[in-house]
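There are structures below to look over.
What follows is calculated from the coordinates using simple rules that are stated; it is not laboratory data. Model, not experiment: these values are computed from the prediction. Cβ atoms are built from the backbone, for glycine too; each structure is taken alone.
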Structure 1
């Protein structure tokens, strides 16, 4: 693995740095002011005016749809390894990904439709998503079961002639709140009598289909996360054509593994960017505050935390780049151990670094005057989304045990 960015990535990093300096960092305050004003006006779920204003500028700068490799629909798509440093930069400002059409859950949904969809499905949904005209949501988690084990999912998909009839309740359906959300990817059960991992399927459900109800939005550590939101969605006798099925009945787990691999690594890339920014803020604060007669930075506990932060960030970055490289050369399935490892390491690391940065800022660190409280809430959440730490640790352990079992079997 080569850790240095490619020439193409370096050039894009320069362009992105300029874009952030001109358009993102100076507008962080404006973004939150606009969101607050929209909430007061009852327009929580309308798109951000600032983001919509910046999207054409990002396209003009050639910073658009960089996440999707090997797609004729997205010629600007990069390999996972080339995309990693750019995604890391986006992690420094939570809303910036949408400016470049590189935000979750749309990236994972677009990759799913590109990889598993028919040409008709791509024409109807992938093309407008790549163009930034619509947004999407992924409906997998359910409130009534432990959804970390996807075999627990109970949403019913019953074949009725040329349609499937869908009944179920989903929640934490990210992206389902925004008014421009037009399509859901829904995971449900088509055959409860099939083998355990062949019961589930994924299907495309238009947001405006009869029987779809957004029941409520769910906050995350008190944050509304509008305009995209995390919604509870009720599906009552929703009829969609058989042609909306992705890949085929019983292929839901196969699709989930293909979808969640890139989604997980993107989360980790952004977590590293958040940690990097938190470390910068920590250092700046410690060098401009005096306590007990000397700079905070000169006190031993903070030197230790700064050093530990740098070590942990670089370790997580190298592990993430290694996973990205393996995904590129061997495929997502072959890189499952590396993906699981970074999904444990990166958000835990970022939580710790952001936590230390909050401590360095004192009471200010938990206020709305700084980005850190928002960052901590997000990074803590990443330890749950796309599979909790415990599931990934269990997967890593199974892979290691299988290796040793194979070695012993060969020796015997």
Structure 2
């Protein structure tokens, strides 16, 4: 048989998607699995957004739009970046794509050449290293520390910089840790990017889900580096629109031109109906966004208090997004029915089989010894899940 793509053999399947699919399969078999594995808000899409999509369908807005996105949406996204992120952009700096993941992949395709290196702080979102590999570049991992809040500084980056460094990918608030990079940290990174001539891809999809009175800061708002920063965001998380698949990026016009050229050959425009819905999400009432943010903050506090009572689990308080990334190192080495838990994958498997709670092991995010728990679920589900986990831990010897 003719051989298949060797590149595909070098990348990993998304473990978050795989575990979520497994949880659905087990539920279909009659098992009462609680899945805390998906990064998907449990709230419905706001009503005004749904009505905008219905109007678009009734108005027969079901044809191709411009490849870059409908002009009204690009303008609204540019206004949003100026208003909310203090960035100096216009519609010509915006590309609308099929989700935030697509935006980041377009950006990497637009800037990377074979042999380039892209620095990725770990814990990282599962797709970052794999997307870098898919554009024939090399991921270089910067391991951050729990005791530093999974943050890092420009000084931490310096030893990893080489003549091949093309970009740094940052994600704040972070998936999986919920950590938020400070303005001071981001300004230090910006200074280093300007001095050493590399791009920064800033994934800000969780920018509106930030807690404790803090404000999001965008590295793309720093004038000295605005041409070398690619800011990716979208409507999936803040507006509970994961299935609508609308993301967008802001970058200098040449990067947008190149990314748009790539998109024109792969997908063309994002869904016209979803674009109409996204326009209403961005320009319409933001009251539902704030209600969801407050609910996530309440769930964080509720669940954190319960998780910290489980022996062997420790965690830092996340500043945004809707994830915990607790250490389970205190459980590694323990056993049940003769089976020893040797790593975070074993711990996640134990919770799935013994507690029927689906979580994602830290290995998926480049950091063994941890698990990711999404709290984008109802309080009832979260409370029951933690109770099951605690009972399962009590059975370990």
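What to note about this one:
- At a computed 12.2 (mean count of other Cβ atoms within 10 Å over residues 60-67), which of 1, 2: 2
- Which entry (1, 2) yields the derived value 3.3 for distance in nm of label points 7 Å out along Cα→Cβ at positions 68 and 180: 2
- Which of 1, 2 yields -15500 [helix-only ellipticity at 222 nm (-39500 (n - 2.57) for each DSSP H run of 4 or more, over all residues; to 500), calculated]: 1
- Structure responsible for 0.10, with FRET efficiency 1/(1 + (r/R0)^6) of positions 300 and 324 (r between Cβ atoms, R0 = 25 Å, to 0.05) calculated and labels 1, 2 on offer: 1
- Top of 1, 2 by mean count of other Cβ atoms within 10 Å over residues 172-179, largest first: 2
- Of the structures 1, 2, the one that 14 was derived from, the read-out being relative contact order in percent (Cα under 8 Å, 6 or more apart): 1
- For mean count of other Cβ atoms within 10 Å over residues 84-91 computed as 24.4, the structure of 1, 2 it came from: 1
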